[in-house]
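Next up: the structures, one after another.
Only the coordinates and a few stated rules stand behind these numbers; no lab work does. Here the structure is a predicted model, which means the values were calculated and not measured. Cβ atoms are built from the backbone, for glycine too; each structure is taken alone.
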Structure I
Amino acid sequence: MLSAKRKLRLLTAFTTLFMLALAVGCRGFFVNPKLTSITVTPVTPSLTLNQALQMTATGNFDDGSTKNLTGTSTWTSSANTQVSVNSTGLITALANTTSAVTITATNGTVSGSTTATVGQQTIVVAPANQTYSLSTNPGPHQYTATLNGTDVTATATWTSSNTSVATVVQSGTGAGQVTAVGVGTANITATTSNATGSTGVTVTN
């Protein structure tokens, strides 16, 4: 029979092996999740002059979890004289913008950004200054609205200055579709909460 001392040695050895295997098998539970991206919200805010708005930086990790990183991120603006941002992510509209200003939150080597605009912006409506024949090409013709590089066709409100010449689908399905209905000229306008733009339409027989 094994002596008590030998039994104790064997028990100690088995216990050590068991704990080692357990530590190796469970090691993954103790690895810190890795930050993979940062989401900055609100997305593409439109500001009025002197308006302040608190931005939020949300960290997205490789284990599917998220964390508010607003207070621990470094905040920067691509145009501080137009839209400034402080260390807590508070942005302030200082001047009307002619193009979108990028607001970025950085945490370590990972960053995320969105853009902000100030004041009345100009929407680019396309195609520009078209002529349609009432008899051969009345439409409908799809027009698009672009604001600072972003397609706002579906979210803009569309109007025609002369609905006896050209009509346009104002919103919803088919927004921006123009149809010639009479000879003459009309302006087709797209409008959002902080921007507007238009183009001319001429209708011939």
Structure II
Amino acid sequence: MISNVNTIFFDFDGTLHDSITVYVPAFNKAYNYLVQNNLAKERVWKESEICHWLGFNKVDMWKKFAPNLDEDVIEKVSKLIGDEMAFQIRSGYGYLYEGCSSILNYLKNKNYTLVFLSNCGSYYKNLVKEHYHLDLYFTDMFCSEEFNQIPKYEILRQLKSRYLDEMVIIGDRFHDIEAGTKNNIHTIGCEYGYCQNGELNNSDRIIKNINELYTIL
């Protein structure tokens, strides 16, 4: 059990939200746009390849995936992804992990301060806040777009003085563990999410199911 925690920072996609069902069609729509405009070669992407990009902010994702794209193209394909994910969520294809709402309610009732911290955009953050009623649980909600797409560890460095120690960050990707490590706060890695091999090795704890938080916090 991690003792004396007051503040919990939660990643969203792959931590609370099983988002691959909404991200795959969005990714494919954006990639097809690149193909149709002779900016990429036609190919079929495996789901395992696509989920690698979940958790990156917009700037880092496109810098690594297609570093030669012009800025206006990046804005176009990013909007395609965001709009399609929104459509898929509103159509009922996205969902929180089983037990997620209950664990968030449990933590809130134990007087933890819960803070949403995602590498998503503002539109997506507001959409999921409304769709999943996240304001019932989270004191504050932040996304990378509100901080000009700087790395998550830098965002956390700016935010942590607003909240009480001890703190923990919970997430499924290296961005989350790096954020905690570089800010000297506890880390819990979510193996059930979209982590790649070895990404969570530096976590203080690793969980295979979100319901394990009942016994850790």
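For which of the structures I, II does the calculation of helix-only ellipticity at 222 nm (-39500 (n - 2.57) for each DSSP H run of 4 or more, over all residues; to 500) return -3500?
Values: I: -3500; II: -12000.
Going label by label, the one that fits is I.
Comparing structures I, II by FRET efficiency 1/(1 + (r/R0)^6) of positions 131 and 179 (r between Cβ atoms, R0 = 30 Å, to 0.05), which one has the largest value? Mind showing how you got there, number by number?
Details: I: 1.00; II: 0.75.
The structure with the largest value is I.
With Cα extents along the principal axes in Å, for residues 99-138 alone derived from the coordinates and found to be 30, 16, 14, which of I, II does the value describe?
Answer for the origin of the read-out: II.
Comparing mean count of other Cβ atoms within 10 Å over residues 67-74 across I, II, which structure shows the greatest value? Write down the numbers at each step before the final one.
Values: I: 16.0; II: 11.0.
Checked I, II; max of mean count of other Cβ atoms within 10 Å over residues 67-74 sits with I.
From I, II, which structure was distance in nm of label points 7 Å out along Cα→Cβ at positions 43 and 147 = 3.2 calculated on? Mind showing how you got there, number by number?
Working: I: 1.4; II: 3.2.
Computed on structure II.
Looking just at relative contact order in percent (Cα under 8 Å, 6 or more apart), which of the labels I, II belongs to the structure with the highest value? Don't jump to the answer; show the numbers that get you there.
Numbers: I: 15; II: 29.
Between I, II, the highest calculated value is found for II.
For which of I, II does Kirkwood radius over Cα pairs in Å, calculated from the coordinates, equal 17.7? Numbers along the way, then the final one.
Numbers: I: 21.7; II: 17.7.
So the calculation was done on II.
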